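Please go over the structures that come below.
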Structure 1
Amino acid sequence: MKIFYIIITLAFFATQAKAASMAKEAAADQWTVIHAGTLLAVPGKKPRKKQSIIIHNDRIDSVIGGFVDVSGVGNGNAKLIDLSDEFVLPGLIDAHDHITAKPNRNKRNWITTKTDADQALYGAYYAKLTLLAGFTSIRNIGSTGTAIYALKDAVRAGLVPGPRIQAAGAYITITGGHGDKSTGFRNDLFKVIDHDGICDGADDCRRAVRYQIKKGSDLIKVMVTGGVNSEAKTGVGQHFTDEELVAMVTAAHMLGRKIAGHAHAAAGVNAALRAGFDSIEHGAFLDDESIRLFKEKDAYLVTTLSVGDHVLQIANDPDSGMSEGVRVKAREAIPTMMANAAKAYKAGVKIAFGTDSGEPEHGRNADEFLFLVRIGLSEADAIVTATINAADLMGVSDEVGTIEAGKYADVISTGSSPLNDISQLQHVRFVMKGGKVYKFE
């Protein structure tokens, strides 16, 4: 009798284990159907009316004309999401973000009081804001310490709601240059504040690039020139030598990483492009030679116009606390940056969407669209910068940027067409990332 009970007990637990396994498999095999009233599946092409997006787990299975009956999809238990009154398009991409940085006019206080742990927690909060704004992927383009890697991993594991993150580690800068955070502090604090992206000489800069990759960086960010919003009295001209730039590009590309260059002065923009940089961030004083090189090298300009406007507003506020040196640089560089971005676009330079969020507020990333349209981009072209172009720059065109079979199910919607009113993208009503709904108003 005892043996009989043992057999029954074992059989019971085996049945329970099998049932649990089957339930787990069923949960993992999720089908979803979105009925899209108007669908811009491939930005740059015409949207289509009454389309069905079929989603299997985290990927797009197919896009079908008309509103399909969900009972015939997948396992017969497909979930229906009704966006039949909405304008639907791919999740947006910000190719220049600083997700762990808090917008803060008192940067010295931030540098000296906030730890990596603080930055990770702020980053988790800002990641959610960014995702809910419709941005399902970002390129985090410079962050010292290790917080960004922890945040990237937590988002990927589903522990923190946020956009997919491509992370640059510490920005590579010369001693005393833009991005050397200890500049202006007491000398005895240099070693406390200095980070592992500071380098001088081709060999040292090659080492710095390799070290960021060792830490887990997906790309490299280099401060090719001085910066506007920097207390370093080194102007906005070229900082790294041509030899140093070539060494960094070679090191990054050999290890499969793209390399982005913060650059304002034309000499720095052009030196970086000749060296083989994949993108130029800002490009305030680019010139005709820059435009020729952009097109010859097939490189991207990431315009970051919204941060320019943000910094200029601070510069024009007499009570902002901004130093006079930074005010002068801002008033000279920002209007020029707007004009030259327009010039580059009209000449056929490829533009990728970027905001420099972390200087302006997180979650307001879509403000950049208004500036892109203001300098001459059509609404359709502006959307392309934040989808197809940004995905191409980041090397993830096979994963995101359009709503097509095999790609991640990153889908957003607005109440009416942003092709007619780009400001609609400031009011995203539905956000799905990887098949999971994060916002549905």
Structure 2
Amino acid sequence: MIKAAFTTIGCRFNQFETAEMEDLFKAMNFDIVPFSDSANIYVINTCTVTNRSDYRCRQTIRRAIQTNKDAFIVVTGCYSQINPEEVGSIKGVDMILGNMEKLNIVNYLEEFNAFKNGKKEIKKLDDTRIVVTDINTAREFKSRKISNFSGRTSAYLKIQTGCDQTCSFCIVTIARGPSISEKPEIILNQAQELSDSGFKEIVLTGVNLGSYGDNLNPKTELSDLVEMLTGVKGIERIRLSSINPREVSDGLISLIKKSEKVCRHLHIPLQSGDNEILKIMRRDYNSEFYRDLIIKLKSNIPDIGIGADVIVGFPGEDEGKFKNTYRLIEELPLSYLHVFTYSQREGTDAYNYNEQITESTKKERGSVIKKLGEKKSNTFREGFIGKICKVLIENTRDRETCLLKGYTDNYIPVMTGGGDELMNKLVNVRITEISDNVVIGELT
């Protein structure tokens, strides 16, 4: 039996697509093994959001080759889409697939005669094969039904891909192409199948989730789809991944407020708190709009958890502009931050901008915002001490404490005592303490 190993660098969307490829291999009776094991074929699903991401991808590719020099190496994803020649320069890579090609991975293995002995073995190719087509060509939404997410209690559900925005710093829009969406009826069927497989929570994913339905006929709002999904039997939680500020509609806010199934949790990228920087970034909002949105959300849904992305060190970000970002974050009731230092990405407009910031300044500013993020997170979590929260218990225990672990609907990680029979169940937990960023609770 052919042993196959997969790994993902990057976002939840990439993780879902890796699961899709794994499912294709399982259908052919491949033996899926951990990426650290010796395998006959390795599939690396890559990211290219920063220079650091590219570096991690190259390291991962080389690690697979070192693990088994005779293994067939497939590299796909955004790094492959943007820079296939650079990937191909790594000796030992057999096949490079773009984002449009990854779900045809088995077909390409057959086309390039990689199988032998009646598909019981796989052989390396004499030359690296590159199949990367123009992501901007007319295309249909491609997805595969997945019913197994490697022991997870929540399942990702891909509803959209691509992005029509033109942020000056972002390489992802180039790697993923224009926005397209899956039809609601197909998403509903997939959600029901996930429920039938035992999942209690689904996480809606997309490259630009809030643009869901823009290309459908008739046009469908994201909030309409989410409301349809609340009717899926067995699904107890619906969580949204990242959504841009302008796409948080009144309809979506109302639905989160009234529904017991839609998680009180949104991740809303900020990027910068300075209006001039936001304009140069080509974000379609200003700091006042973002502030008003967060205040509106908290006034309508007091216990909502709101995360944000922040980029420090963007070209032209002087000390005053950085302080504008700091002050805005400081005043807002955010529950956590994802902090990134700006990374020049060739092919983006910002790559050629003047007033690039030194790496040492980026690192210093990143550290300052991360500390602020930790403070915001602790403040948010402390507000729940003594309160009873519903926690979806995961299928594995915490490695250090052996306690059960899970998340509240507003995305607070909680650990508690209890037996394995509570795994993959929603249980009531009273939050009792917070120690070293760990939230502890007791069953009620």
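Quick one: FRET efficiency 1/(1 + (r/R0)^6) of positions 100 and 236 (r between Cβ atoms, R0 = 41 Å, to 0.05) came out at 0.95 when computed from one of 1, 2, so which one is it?
Working through the options, I get structure 1.
Then there is this: Comparing FRET efficiency 1/(1 + (r/R0)^6) of positions 292 and 388 (r between Cβ atoms, R0 = 35 Å, to 0.05) across structures 1, 2, which is largest?
1
Any idea which of 1, 2 comes out highest on distance in nm of label points 7 Å out along Cα→Cβ at positions 124 and 324?
Largest calculated value belongs to 2.
May I pose another question? When relative contact order in percent (Cα under 8 Å, 6 or more apart) is calculated for each of the structures 1, 2, which structure yields the highest value?
That would be structure 1.
Name the one structure among 1, 2 that helix-only ellipticity at 222 nm (-39500 (n - 2.57) for each DSSP H run of 4 or more, over all residues; to 500) of -9500 was derived from.
That value comes from structure 2.
Still on this model: Name the one structure among 1, 2 that distance in nm of label points 7 Å out along Cα→Cβ at positions 132 and 260 of 5.0 was derived from.
Values: 1: 2.4; 2: 5.0.
Going label by label, the one that fits is 2.
Read-outs throughout are calculated quantities, based only on the coordinates presented, and are distinct from any laboratory measurement. On a predicted model such as this, the values are computed, not experimentally measured, just so you know. Cβ atoms are built from the backbone, for glycine too; each structure is taken alone.
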